[in-house]
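Visitor: These are the structures, in structure tokens.
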Structure 1
Amino acid sequence: MAKPAAKTLDDFRAAHDKNVIVPNKIRAALSALEKEGAENWEYELDFLKRSGLSVTDLATFRSQFEAHIVEAASTHGRSAKRVWFGNAKVAAKVRAG
């Protein structure tokens, strides 16, 4: 019978440390979004569902992923909406106009 591989500190962090878990979930969601189409985007609420995170967790780590986010002007006098792009270069194009 094969002996199971030893668990590392990285394995522990991947399972229990939000500083590892949350960014990994965001990266996975961004990757999935981009795989659906190079110019694919979602409003933050939909991206939140895709990533499987709480509002608080996403808000805590959002700044690390600013390159993927565009603040879209809202209609009807409401506040701006955040839009997440799978590809940071596409987000930059949108921001540039």
Structure 2
Amino acid sequence: MIRLWVIALVFGGIGWSFWHSYRCMRLANQPGATVNEILAGRREKGLLLVGGALALAYGLTILFLSIFWGTLTAWIVFTPVLYLLGWSLPRIFLRPSV
């Protein structure tokens, strides 16, 4: 039961991250957008790319290493968690946009 809750929360977090990034980037591309909105959209795009790149690098590493060690394939389940960490952790160190 707990596994289902964890899976639902991870997928919900991924969906929320995509929605939030999409919304910020959409606002930044509208005519008449303020400078803060444009900068927030660029930052969202960067954070989305960082999270995706981290998850992709981890996933590919695990897949390639699983050729040699068959028991390593179970570690692929942490890929969505690493995406969420790569997407959300840099926000702690960034200044908030107004």
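Laboratory data are not the source of any read-out in this text; all were calculated from the coordinates shown. Computed from a prediction, not measured in an experiment: that's the story for all the values here. Cβ atoms are built from the backbone, for glycine too; each structure is taken alone.
Visitor: With distance in nm of label points 7 Å out along Cα→Cβ at positions 30 and 62 as the yardstick, tell me which of 1, 2 scores highest.
Guide: When distance in nm of label points 7 Å out along Cα→Cβ at positions 30 and 62 is calculated for 1, 2, structure 2 comes out on top.
Visitor: Also, quick follow-up: Of the structures labelled 1, 2, one was used to calculate helix-only ellipticity at 222 nm (-39500 (n - 2.57) for each DSSP H run of 4 or more, over all residues; to 500), giving -24500. Name it.
Guide: 2
Visitor: Next question. Between structures 1, 2, where is FRET efficiency 1/(1 + (r/R0)^6) of positions 6 and 54 (r between Cβ atoms, R0 = 35 Å, to 0.05) highest?
Guide: Top value of FRET efficiency 1/(1 + (r/R0)^6) of positions 6 and 54 (r between Cβ atoms, R0 = 35 Å, to 0.05), among 1, 2, belongs to structure 2.
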